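Where a number appears in this text, it was derived from the coordinates with a stated rule and is not lab data. Worth saying up front: this structure is predicted, and the values here are computed from it rather than measured. Cβ atoms are built from the backbone, for glycine too; each structure is taken alone.
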Structure 1
Amino acid sequence: MCEELPVELCAYSISDAGKRCVLENYLARKGIVKYQCKTSEVVVETMSGWIETEACINDCGLDRNAVGISSDYLLSHNFVAKLCSQPCSSYCPNILDLYSNLAQAEGNILCTNIITYQHYTGNAENITT
């Protein structure tokens, strides 16, 4: 259950029931912002009980302290290039699943231009979509 995870492991984790964990913030007493891990209603069909590795967080250009689940990051060409880089796209299926589904919900396909470019050049680091 996501609510049992420490906040520093919450973002990009998946509960045993296959639901994405989401880091949320709230205003506590005296105006202090606090964080808590919650179970979202977003179901992951192919994985459960998953805590994302620090290697994937770094390779995919993510922030472990990201609050919520948002497709806003997909507007950044640099972010998409990092997601579609070989280390992220090959070794971080949870991250690719999350952002592919977010892109798909907005009518886009993640990494198509970059994958085509990789196929011809073997390098995804210098291309953006």
Structure 2
Amino acid sequence: MTSEQLDRILVFSPIFEQPSNSLYEVRPEVSVIDPYVYAPEVDQFIQTLYQEDFLSPFDWIAWSSEADTYVENPSRIKGVDLETLKKLFTCHVRTERFRSGHLAQMIENGHIGAMLKRLAVIRSEMEEISPD
């Protein structure tokens, strides 16, 4: 991953610092199966993750129990590497496809914001190693 790719993802960090209720709505009249309607910024964020090849092709279902340990113990996020962050984002985006509202829950509990904060630290460490 390049620093430019990470920068394009990190542009979205402030969005996940605002109150989460502005990032999605639950509208059962739209769909009983998938009642979560995300703000355009959330959709753009997910699209950017795809565009920057941040979502990893791997067996995310088999790894989902590992991902759960990061949700259950948020302090673990502070020590993860870039590959683990990619796996976590992949798990959450893919899980949303099968479990409507999963991303809303991850936004609500601060997990997405915490992952972006860790990504910012990793990005700053890249800067220290090889300044642009």
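Here are the numbers for this structure:
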{"read-out": "With relative contact order in percent (Cα under 8 Å, 6 or more apart) derived as 20, matching label from 1, 2", "value": "1"}
{"read-out": "Which of 1, 2 leads on volume of the Cα convex hull per residue in Å³, for residues 35-98 alone, largest value", "value": "2"}
{"read-out": "Of the structures 1, 2, the one that 3.1 was derived from, the read-out being distance in nm of label points 7 Å out along Cα→Cβ at positions 83 and 107", "value": "2"}
{"read-out": "For helix-only ellipticity at 222 nm (-39500 (n - 2.57) for each DSSP H run of 4 or more, over all residues; to 500) computed as -18000, the structure of 1, 2 it came from", "value": "2"}
